[in-house]
Structure I
Amino acid sequence: MDQLEKINARMRVLLLCQAAGFFFWQAAGGVAQTDSLPQAFSGPGLMVSLSGFGLWLVSISLYFLDARRAHKLFGYDVINDEWARDVRRRAAEAAFWVITVSTVLAMTISNFGVDGGLLLKLLTGVTVSSFFVATVFYDRRGDTAEDTHA
């Protein structure tokens, strides 16, 4: 099972890469498109956004390839077994609280003249990324001796 633990650890890193990539894709895209910020931010914002999209796309592809490899090698469904469903449920609950607090903050910030499109992009990036980060936080499969034998 040592190889399965390595695959799972790599999948956690890939989820964090997905979180970072998605956040930068959305947030920098909002910066590139907003009229609230100086035009000088548009070009760099677009470049960071495209880089974030690339990171997200590559990391999600590698994530699913690793999941497939785990299933082929061990007959082990690391994406849709009972453990993974419980982790996703807990991560979705955490992301719910992040989106709730972030929405209240965004609504407050919008009162000071910040562009709503930019805030929407930031909210999207934060909430989706928080789900990925929470998934990594709650997925402790294989971290203890009893998990590896269960």
Structure II
Amino acid sequence: MTQIWLIIRKLKWLEKVFLSIVFISIVFRYSFGTINIIVIGLLLSILYFPFGFLYIGKPSSNHSYITSIILGLFYALGVTSLIYGAFVVEGYEVPLIMTGFFFLIILIYLTFKLKSNAYTNDYIYAQFFRLSYLIATNLFVLLTNLLHTKYPPFMIQF
């Protein structure tokens, strides 16, 4: 448990704020409205992709920022698929499933880097935290959307 708190402390404060606001707005998306999800989700995507070298960090002192920028691209795609899922855009399942597939590839890659000690453990654990957060929120959106299409809230009668 203390390891998780150490990982969370390694994240930048702006990323923590955006991650928590995205999660809260996804959970309460029917009461918050959709504009909140768009704005905060796009800001989080901008933090991850163009500024991935700054917010994700360098893997180690002898590596370049290329890995962080590529990871930031896939994290931004994950947040974008989250926005699609939150809006229940037609065909939203495809981006959610594709990002899950990409995240699985990243997870395997980071696991091999962890075992080979190519990157620092703090860097890899922070990436594991970001991946688990995005996978959990994508699955949450996918499952709640599937439940709401099967049992829409306005169709439930008592």
Structure III
Amino acid sequence: MVISDAVRSAIDAEIAKYPEKRGALLAALHLVQREHGWIAPETAKAIAEIFEIRAIEVMEVVTFYNMFLDRPQGRHQVRVCTNLPCSLRGARELVHTLEQHLGVEAGETTPDGRIHLGHEECLGACAWAPMMRIDDTYYENLDAEQAKKILDSLK
């Protein structure tokens, strides 16, 4: 996976915003992931060359944040918050219901490649628990039927 000229230009524009090049690393990772869907080892190496750091330093960032993917996954990232407030309001049961509905376990992708199901420690909206994030959209005050309908509507 090579970084396209358009993404490279966007990375250069981000770098120009910071006094030190490395300040733009997170933005660069978002741009590359948007283009490829994940950060492959060869892509991490290309990013490392741009930032004049080692590839392992790029992968340390990728594997630290749950917003970056280090392997191909489904078209849609579905994450159910399972921290204490959401769990107290049924999030763990919701995960089990969605596992049964999709035929996969948390951490797996549906056979058609449409949905990767997982959990997240905190989505920061405890007052509206239980909740889930699909890609960049948050869904709050969910019950099992609502959540299944939302997943079924995903292309």
Assign the value 10.4, calculated as mean projected area of the Cα convex hull in nm², to the correct structure from I, II, III. II
Comparing relative contact order in percent (Cα under 8 Å, 6 or more apart) across structures I, II, III, which is largest? I
Identify the structure, out of I, II, III, from whose coordinates helix-only ellipticity at 222 nm (-39500 (n - 2.57) for each DSSP H run of 4 or more, over all residues; to 500) was calculated to give -28500. I
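Just so you know, all these numbers are worked out from the coordinates, no wet-lab data involved. On a predicted model such as this, the values are computed, not experimentally measured, just so you know.
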